[in-house]
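A.B. asks: Each in structure tokens, the structures are laid out below.
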Structure P
Amino acid sequence: MLNESCIEAMFDALGDPTRRAILSLLGRGPRPAGALAEPLSISLPGVVQQLRVLEESGLIRTEKVGRTRLCHIEPQGFRTLEQWMASRRQQWEGHFDQLGAMLKQQKEQGQ
């Protein structure tokens, strides 16, 4: 069973366009936190705030390398989201199958 509060934190993190832009940049490879501010036209404290949300949600991880903080995508976070979406897809497909069977039965009965 997937932790619903974890999923909620991930979707909350993904709901912000700046955080999605950070994920897009990190999708090209690890970057220092300071290197994310310029392409996003936000301050370093603003980037740090967004990184904190992404890290707490489990979508990225950071590590201290010398005097810089290096940011990476956290693949397990995205696998968790993928599992959650797959379980919801299976659930809805089951509902649609039931609806289809019910409609077919009604049609056959002339309703």
Structure Q
Amino acid sequence: MYTVLVNLTVRTDLVDEFVDGIRVNAAASLRDETGCLRFDVNRSTERPNEFILYELYADEDAFYVAHRKAPHYAEWKRVAAKCVMPGGHINTFAHPVFPEAIPEARADPS
């Protein structure tokens, strides 16, 4: 398994557009990508224009190949380029330490 944690700082005036765009991307990732096991969108309780994405993939290829080449990802990149503040995007890549503890059920992002 392969984990992607994404920290995003969004322009305050574009938060609604960002939320609409990430909702579409998360739903399509779960629905259309067999290697996407989980896609959680979290919003900071202290800084409402900061978001943390928790994405879990079957393996690195599911993220780097299937996810990044999916049609909905191209639209997501357009939304992110418009809404995320310059320097406000940090990716952290990891592997679960206890993968056997992760439920197999896929989350519904709606």
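A.B. asks: If Cα extents along the principal axes in Å comes out at 74, 28, 23 when worked out from the coordinates, which of P, Q was used?
C.D. replies: Checking each candidate, the match is P.
A.B. asks: Now for a separate question. Between structures P, Q, where is relative contact order in percent (Cα under 8 Å, 6 or more apart) highest?
C.D. replies: Q
A.B. asks: Given that helix-only ellipticity at 222 nm (-39500 (n - 2.57) for each DSSP H run of 4 or more, over all residues; to 500), derived from a single structure, equals -22500, which label among P, Q identifies that structure?
C.D. replies: It was calculated from structure P.
A.B. asks: Between structures P, Q, where is distance in nm of label points 7 Å out along Cα→Cβ at positions 14 and 94 highest?
C.D. replies: Q
A.B. asks: Using Cα Rg over 2.2 N^0.38 Å, for residues 22-69 alone for the comparison, can you identify which of P, Q gives the largest number?
C.D. replies: Q
Each value in this text was obtained by applying a stated rule to the coordinates, not by laboratory testing. Fair warning: this is a prediction, and the values are worked out from it, not measured in the lab. Cβ atoms are built from the backbone, for glycine too; each structure is taken alone.
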